[in-house]
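Please find the structures below.
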Structure I
Amino acid sequence: MNVHCENLKKISLFQDLEDAEIQQVVRCTNPRNFAAGEAILREGETGDSLFIMCQGEVEITKVLTLILEEDTPKEKVMVRLRAEDGVCFGEMALLENEARSATVTASTPCTLLELHQKEFLALVRNNPEMGLKILLRLAQALSRYLRKSNQDVIKLTTALAVALGG
């Protein structure tokens, strides 16, 4: 089994797949290389693909919507991801062609596998059992993201209420 297949086995989205199914997914991807400092995807741009990390490290940033002072940073680093941790990003683009929710920049030289929505949808249509496994994992991941976002909103609302004396 090649190195790309081994990387996919680490990623929660593909953990329920058999080796032959993982190989099918890999065949639907395109390898991509990015230099350190290069943007892989940008917040606000329309996206239609998932990226699976094979080598390197990336930084995910979000633009801050409220800038109070001139020296306030314009964006905030939300998280750093390393390939060896078995990660991917851009999952929402497999389901819809909407604006990217964050910017992802290579911190080091990176090798990624790109899976486009069109190939993903064909893969799950042609392999319903495998598709169900992946879509269940995808639904669980999106549910976790939503739950965390809800918790963050409550924390921010509470902090704002305290700051305003309410």
Structure II
Amino acid sequence: MDASHDPLAALRMEHEEIRNVLNKFEGYLKKTASAEKGEDRNNLINQLSEITAFMDKDLEIHFKREEEALFPVLGNYIGIETGPINVMIIEHNHCRDLSAAFKVKINNYLSDKDYKPLIGAGNSLSQLLSEHEDKEDNILFNMAEMHLTQDEKRNIMEKILTIK
């Protein structure tokens, strides 16, 4: 199965896109501390706001694809209420919370120019999301490879394609 038919390959490809965005995000966060001019700060805020827009839209779609398509089927084998899937759902929700908190820090930064809370919130979000992606790629998706049948993968992929 190629990525256009294999849900795990498709989700891994989305993880690569998320990692690329995280790399940019981390770079912008580092520049925030040294942005002295108002114009530089405004440019960084615009770039960080673009990242949060990605998280609100694309990352949320990715989470929903996992939560609504992959997790219920894989949960038939490894359970959902406890274990790896439960941890992933908790982390998805924590990422959502951290993203919302980061947006508040952007607004605060615009008014008070204190970049430290902004950087702290951004680093927390970036670290959690990075570690989360690694767990899915190296643990959860490997479990899925072991358990899911080709028919289940096909059904999961069909469901993934409906979540936009």
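General observations
- Comparison across structures I, II (criterion: relative contact order in percent (Cα under 8 Å, 6 or more apart)) gives the highest value for II.
- Parent structure of the calculated result -12500, given that helix-only ellipticity at 222 nm (-39500 (n - 2.57) for each DSSP H run of 4 or more, over all residues; to 500) is the read-out and I, II the choices: I
A short reminder: the numbers here are calculations on the coordinates, not readings from a lab. None of these values were measured; they are calculated from a predicted model.
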